[in-house]
Structure 1
Amino acid sequence: MCKKEGIKREWNDAAESWVDFVRRGKDYYRDELNNPATFRLIGDVRGRLVLDLACGEGYNTRILAKKGAKVTGVDFSEKLVGLARQEEAKEKLRICYRVLDATDLKEFSSNHFDLVTCFMSLQDIKNDKGAISEVARVLRNQGRFVFSIPHPCFETIIVNGKRISVTKRYFGTAKYNVQWKMERLAKPFRTTSFHRTLTDYFDVLFRNRLFVSRLVEPRPTQKRLLKHPQLREILLIPQSIIIESIKCTCTQKRNRLKAKTSELRKQRLHKVKSN
């Protein structure tokens with residue numbers, strides 16, 4: 001069995017427990033921290049063509065549709081997409097769901113979507129480079145890619161069977177298992193994630209002409225802290241990061257950016273030699 005199929009099987013096995021976790025309000029990091037900040041960044045989506053990448057059971061896909069977007073959700077897990085379709089049959093939000101790998105969006109033409117979202121999922125995609133390349137392909141010029149991930153500078157990962165903070169081992173990629181065993185889960189499960197540095201993500205975006213325009217490190221409000229005191233630890237250290245990038249195929253602007261980057265490199269080199 002290939003590694004990708006193994007990761008997909010993990011999410012298929014976790015599907016029912018995950019749906020219970022998300023739909024019954026148990027995922028307070030999503031509801032009280034990441035979603036409010038991400039949707040503020042996304043802004044008005046009325047009438048926009050939106051692709052929700054790695055949409056899972058469609059929780060945030062439905063929010064986008066209720067805000068007026070014309071949404072397509074894709075995920076590689078047949079079970080999660082099946083559960084999303086069941087909910088669509090009830091709510092009738094005109095969401096189209098597809099079982100697709102994030103690295104192969106061949107069902108969609110190039111330059112098609114106004115916005116691509118990926119909510120706390122890119123860290124679970126083995127081939128992030130392939131996924132981001134496909135995002136860039138299906139986005140229209142000036143279209144946006146907005147995604148959230150666990151903060152690469154502060155997340156906890158598993159190395160050689162031990163939980164460690166990436167503050168002790170930041171550089172380099174790392175594949176690790178995530179054991180989901182909180183008491184509020186209907187049934188524990190395991191998934192696979194990948195630690196990458198901010199430089200890793202930004203370099204891939206840049207190579208695909210996706211230029212970072214905004215970045216948010218969400219913090220809980222006082223009202224949300226009163227509801228979920230567990231979020232207090234995030235007042236000092238961010239749990240996640242939300243990144244907005246814009247596709248730009250304008251040759252003139254791209255050449256200016258390359259020239260500026262080249263000049264900055266020369267300045268840094270000169271500074272190093274001077275020291």
Structure 2
Amino acid sequence: MFNRSVLALGALILVAAPAAKAQSASFSYAPGAHTYRMQATTKISQELNGQTNEGELNTRHVLTLDIGRKAKDTLAITYTWDSASVTASPGIPTPDLSKVSGMKSGGFSSLTGKMYSFDPAKAVAEGMPDMEEFKMFLPTVAPANKKVGESWVDTLTVSGNRGGIDVNTTIIVTSTFAGDTTYAGEKSWRIQRNLAFTVAGAGAQQGTALVIEGAGTGERTDYITSKGVYMGSTLTQTSKSTVSLPANGMTIPMTTVVTSRVERVKG
């Protein structure tokens with residue numbers, strides 16, 4: 001039987017995107033609404049009482065991103081969670097996501113996607129994630145010229161509630177501008193990223209206090225058009241962590257491997 005903490009570790013940085021240095025100094029995200037499909041598979045290995053348990057968690061989300069012009073230099077960003085589903089191997093607990101449809105969050109950002117303010121909304125049911133992670137769904141595009149092959153480093157902090165646990169993730173991202181490509185039929189910039197991250201969290205599930213610590217690495221590629229449309233991304237990440245139960249002195253080692261894909265759904 002898997003501890004419910006696997007829900008806290010299933011998608012730690014799937015939507016975290018650092019600044020992408022664009023070729024154009026005048027880049028701006030274009031107003032308009034786009035729908036995205038997010039799919040992720042998390043493979044889990046957990047050691048408990050001398051036995052190794054393995055399982056798999058699959059999630060699928062559909063999200064609408066609506067970008068409007070609030071002022072000359074400010075965008076209004078609205079996310080609507082259209083649907084979500086989750087399936088898992090026997091023994092892995094899954095949350096009830098039937099109530100997420102219509103849940104909204106949003107805020108205000110610069111023309112290049114840097115968030116000024118963000119309201120994640122409140123989780124609609126116990127054990128369900130809030131929308132804090134969507135704060136960084138849209139990659140920030142820094143208004144600076146970059147040549148193909150040039151790299152830069154960003155440090156990000158992502159916080160959110162996953163499965164009843166408040167999780168804080170610090171991510172060091174080394175990004176490389178890999179040039180132009182065609183993605184989903186659109187000419188796009190391709191930004192490749194190497195990720196190194198640490199995780200710390202605490203909370204309670206079913207009345208039991210939990211503490212999570214871990215670290216991992218990953219690779220992500222983002223695709224953005226020069227016309228101001230985010231096209232999608234791919235991600236693979238591996239993390240090793242421990243889940244501690246202070247009340248009984250138990251420590252559970254865990255390894256998770258995540259693969260995910262975000263793609264724009266053509267209307």
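Of the structures labelled 1, 2, one was used to calculate distance in nm of label points 7 Å out along Cα→Cβ at positions 47 and 223, giving 3.0. Name it.
The read-out comes from structure 1.
Calculated for structures 1, 2, Cα Rg over 2.2 N^0.38 Å, for residues 31-94 alone is largest in 2.
Computing Rg and Dmax of the Cα atoms in Å across structures 1, 2 gives 18.6, 61 for structure 2. Looking across 1, 2, the calculation of helix-only ellipticity at 222 nm (-39500 (n - 2.57) for each DSSP H run of 4 or more, over all residues; to 500) that yields 0 traces back to 2.
Hey, mean projected area of the Cα convex hull in nm², for residues 71-198 alone derived from one of 1, 2 reads 10.5; which structure? Attributed to the structure labelled 2.
Quick note: the coordinates plus some simple rules give every number you see, no bench work behind them. None of the values given here were measured: they were computed from a predicted structure. Cβ atoms are built from the backbone, for glycine too; each structure is taken alone.
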